[in-house]
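The structures considered in this document are given below.
What follows is calculated from the coordinates using simple rules that are stated; it is not laboratory data. Just so it is clear, the structure is predicted and the values come from calculations on it, not from any experiment. Cβ atoms are built from the backbone, for glycine too; each structure is taken alone.
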Structure P
Amino acid sequence: MLDLCCSYGINAALLNHDLTLRDLYDHYASSQTEALTTAELIERDRAYYAVRRHPHPVRVIGLDVAPNAIAYARAVGLLDEGFAENLETDPPSPTLHRAAHPTRLITITGGVSFLSPHTFEPLLASTRHPVWVAAFVLRGHSYRAVTDSLATHGLVTEHDATRTFPQRRFTDAREQQHAIDAVTAANTDPYGKETCGWFHTTLHLSRPAQDISRLPLTTLLRDQ
């Protein structure tokens, strides 16, 4: 799995460890954690994640423009490999190109608004196998340029419009109003979602057509 805009490796933490997001909130918001230096937190987190790690973890590569976040996630063992690179402005390094070869799933749960086909194109060109791309996209943001790019690589995008996923709270009233306006402009109703103080996303899943035939998105999400 290659996690775009991975930050401190939260997706890897949830995927490969016996943890919930609530557990992580409690862990990092505790008074004991706040009192630690970065070095002390890294040492504590190595042990914290080690005892909760699943017996057969998924290999996770992290990509983000924030070098400190990547360094932390690598130091505590959340990422197998991590790269602080910006593919919007530069091509991937040879090391990232090689690391992406076995990727079967590309994920992005935050940051889609900052990305274009410039990021996805070289990653897809680096993989040896057909991949799935799972993206959680803000409801007021157009993902069309990326899905058109993915289509040239044989990936068909399905969009689950039946449910939304809260991303984060708004920082202030101005940000909230901007989001409400964007959602409304996209002919979507912000009532009960953005009007309640949260950014909301929807799932866009891009896959080869034969995979969709075998396992439609409605079936894949039925029990989720």
Structure Q
Amino acid sequence: MEDTRTTAARTHFDRWSQTYERDSAARWLGEVRTAALAALGLNKEDVLLDLGCGTGAAVRDAAPQVRRAVGFDLSPGMIAQARDRARREHLENVEFAEGDVSGPLPFEDGTFTTIVCTTAFHHFARPLDTIAEMGRVLRPGGRLVIADANRRHPAVFVLDLLLRALQPSHVGFRSPRQLMHDLCAAGFRRVSFCTIKRRSYAFVRAERDLGA
């Protein structure tokens, strides 16, 4: 049976899909997306997965820099928008898939050299399972960036409590150190983080262990 938070997230993002790249949050989301992709240091040999891709903006941004870019999201509305926007831009090296990040991802082991996840991780119902799946589909030595609000920031801490009570799809923000611990436990290495916006938002970067 599907987690109720996942069902709520799908409904929430389906409603948002029509205005996702045009509303008041679009500029902020664009800044975060640009910084997260820069932290990955993409190159022409990379195969990128954007987990929680929304309307596919990061996939489209990365397309000229990589061999292949794939977006994955649980919202049919978001995926429909992503495919339409990529088609209008005539991008031939991108694709999109719909599904739940809480279960096994529909990709073979070691499919990707890079994974990005921006402003989505707090909706993932089973974050440790998702991290394990990230490690499975990431090639040894591959790079990962997870970007999300920093629960250690006082304002974010209060917001997290409110969203847990009021937003059915909200699972919870994490601190960078908690996320770093979970990544290390899952076999990632060279784990680090940085923050922006007065430490309210964090980027956690890691690499899959070469021996994993």
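When semi-axes √(5λ) of the Cα gyration tensor in Å, for residues 46-101 alone is computed for each of P, Q, the one that comes out at 17, 13, 7 is Q.
Looking at distance in nm of label points 7 Å out along Cα→Cβ at positions 6 and 110, point out which structure of P, Q has the largest value.
Working: P: 1.6; Q: 2.8.
Largest value of distance in nm of label points 7 Å out along Cα→Cβ at positions 6 and 110: Q.
Computing Kirkwood radius over Cα pairs in Å for each of P, Q, which one ends up highest?
Values: P: 18.9; Q: 17.1.
With respect to Kirkwood radius over Cα pairs in Å, the highest-scoring structure among P, Q is P.
Work out which structure the value 2.1 belongs to, where distance in nm of label points 7 Å out along Cα→Cβ at positions 30 and 86 was derived from one of P, Q. Derived from Q, not from the others.
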